[in-house]
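Trainee: Take a look at the structures below.
What follows draws every value from the coordinates through simple rules; no lab data is involved. Only a predicted model underlies this, so the values are computations on that prediction, with no experimental measurement involved. Cβ atoms are built from the backbone, for glycine too; each structure is taken alone.
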Structure I
Amino acid sequence: MSHDQLRPESLMMSYGYKPSLSEGAIKCPIFQTSTFVFSNAMEGKRFFEVAYGLREKEKDEELGLIYSRLNNPDLEILENRLCLWDGAEDCAVFESGMSAISTAMLEFMKPGDLLLYSKPVYGGTDHFINHFLKKLNIESVGFRAGETKEEIIQQIMNTGISDKLSMIHIETPANPTNAVIDIELCAEIKAHFNSEENPIVLSVDNTYMGPLWQHPLKHGADLVLYSATKYIGGHSDVIAGACLGSKELMGRVKGLRTFLGNMAGPWTGWLLMRSLETLKVRMDQQAVNAEQVAEFLNNHPRVEEVYYLGNTAKNGTDSDKEVLKRQYLSHGAMIAFDIEGGEAEAFQFLDRLNLIKLAVSLGGTESLAEHPQTMTHADVDPEDKKAMNITEKLIRLSIGVENYNDLIHDIEQALEQN
């Protein structure tokens, strides 16, 4: 049976690895080395020619190992396996999600350019866009879920520098509200402004859906980005990020990664390979658990609103329902909800949780709860937070793999009135 006949979850145990090259070890060893020995000087020359883009790799030529800032077996095998889920040509793994996002943005934008981005996005991304990029004279314009293509195009035109639009960055569903952004609509906006002289890159932060539940490249995205800390790592024990796309674009991303030096190390690569073996079973269970938790929250008198893709599928606008059906393969495992009251009531709920831990991050085997307004999104403009329903009463839940009855019991006791 060839690799082409196997599904990604079956290939996560072996794809890209030859046990014969590692003393027959069934699992890829940790190549904890900074540098690699060349067989001869000519081999070293040829390896560097490919590494620095001085020539294209010849057919059937094996990529050589040089130095772990450029390549490492753990990193290369991991990147090959990640490509399988998204159907990408190439992948670059980083030491954090933010390093993947920032490297991509720095590679495809320059001073004077314009960035279009969806709102809300992860708080770290929001800070990078609205504070750091402004230092580089890169302007940005944000849009929210529900705005039409015409409305977004008009916002871009209103900046007066629409001809400088060089990147569109979206996060869908949005963190923390699960707002749905249409990737194909964004691809149409890209096509409206794109030109040979001014090519535009569309990137999608797919962290909330992981590699399993949404495949942005199939809907017109050029790059897909992950905080691999989340579902890909899945055990809250590693920090990492990933960027995937075409060989052409990834060649540029990897080139900048080489000189910024923010590639993932061998230990990080090994941990992520370990986690990929159970990615599907973990995420499947998390989605099942989230459905049950959301149903409980929907019927609790102290819960005013539940932000969950399953609710969007039932009660959302016709447009959101259509996007949901076309774009997503699951309702995911992230839930946000408005508790009756405000910050005091939200904090009281969070402090009463026992099984569910009060911590940021998401996608791990354990369930987590946090308060976006004062934690992950504390730095977002107050007016933007208000407009996007990131209020004092909003609580975000990342649902893990525990027994969902135990999760519901924990939430129920934390919601009890004094």
Structure II
Amino acid sequence: MAETNIMVIAGEPSGDALAAELVQALRAEAEFHCHPAKPDLHFFGAGGPNLAAAGVELSVDMTQHAVIGLWEAIKSYGQFRRIFDKLLKLAVAKQPDLLICVDFSGFNRRFAHAVRKHAARTKGQWNPRIVQYVSPQVWASRPGRATKMADDYDLLLTIFPFEKDWYAKRAPKLRVEFVGHPMLDRFAEWRGQPEPRPRPVPHEHLTLLLPGSRPGELARHLPPMLDAARRIGAEVDSGFLVVLPSEALLPVFAQHCRPFAIDKANLADTASTTLAQARNLARQVFRGLDVQVGNLPEALRAATIAIASTGTVTMECAFFKVPTVALYKTSWLTYQIGKRIVTVKHLAMPNLLAGKVVFPEFVQDAATGKNLAAAALDLLRNPARRAEMQSQMGSIIGALGATGANVRAAKAVWSLLCSARR
């Protein structure tokens, strides 16, 4: 039985989850695409706990090093350079048949280019196929990078319907396949569930606070979110729930929540915060505030509205039809550069897909507690406005296609690899 070596690199929590789903789909589809015998698949590379659970041999836990923004990346350059060199050495030593880069575009684009250069030096002895799953947002800034991607990637798998045509016009040599959004599979059991939402006892409303999945995002987003929550709670009867994607963020939550606490004397050290300690701290900030780790779908099902960072989570809010106020804050340098090169009008993906403002957005200096609270109160006090937004969200999600994104992605990958072998 032939062995197929597949290297996978995913650098963020969302990418780690997506990569794990793709690995499982690749295993399931192998027997239908590989003849005469199903290969012995060996997955290795870098990612996080989801990839490890999927049986991928990890050399680096990349989810512990996720950053966002140019300045943050510059500060972490030495660390990322060491990781890059370690993984490149591993790739050259093992010479995988296939390299799958999942999201994490800045790192992965450079890594794919380096692997391609090293493979070229072997004069045909090593010719890996390289796949990028999830398009980098070149359609938002620096579109010229699309032509360079054609030199480094054999296949680009996209999750938004407009991207295939966008690349066809700018990089016709790049093979692009729209596979659909994997979120539709992840939340399939909740699709089409009847309204109304469960009543968020003991309050009339439940407002979710979704600050992000990286420490830097929590540091910048939590303060204005907590300020907004206090303002909202003074005007309407709402409970507030902070949802964190992993327990690793609990100390970060505690660190940036502690200054808002009423009684700091009896609070535990934030360095090793447990969920129980984080919940106690939340109650010290103000009555009605709570925190949980994971179980976002259940929280979204119960929520009246959300205040969320402009990231993947805004699409999850749209899926569950939760009217959302979006915000984004980054370092001064990253923002100054970004506003000069970003060409799109919106940052929240539901707004980009709709081509208009569905979720109110507040960016950088505009992302204040006062502004967030004003937008949130407008939604909480206006059921008709919420219903209008929910109708728009239904149209946005409906345009993403059918379930089965990872199966279609796996089929495209196996088609690429098997045709190369033939």
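Trainee: If distance in nm of label points 7 Å out along Cα→Cβ at positions 109 and 405 is calculated from each of I, II, which structure is the one that comes out at 2.1? Mind dumping the intermediate values first?
Mentor: Numbers: I: 5.0; II: 2.1.
The value was obtained from structure II.
Trainee: In terms of distance in nm of label points 7 Å out along Cα→Cβ at positions 301 and 349, which of structures I, II is highest?
Mentor: Once distance in nm of label points 7 Å out along Cα→Cβ at positions 301 and 349 is tallied for I, II, the winner is II.
Trainee: With distance in nm of label points 7 Å out along Cα→Cβ at positions 61 and 149 coming out at 3.1, pick the structure among I, II it was computed from.
Mentor: Answer by label: II.
Trainee: Another one. Once distance in nm of label points 7 Å out along Cα→Cβ at positions 213 and 397 is calculated for all of I, II, which comes out largest?
Mentor: II
Trainee: For helix-only ellipticity at 222 nm (-39500 (n - 2.57) for each DSSP H run of 4 or more, over all residues; to 500), the calculated result is -14500, so let me know which of I, II that is.
Mentor: II
Trainee: Now, a different point. Ranked by mean count of other Cβ atoms within 10 Å over residues 93-100, which of I, II sits at the highest value?
Mentor: Values: I: 23.4; II: 19.1.
Greatest value across I, II: structure I.
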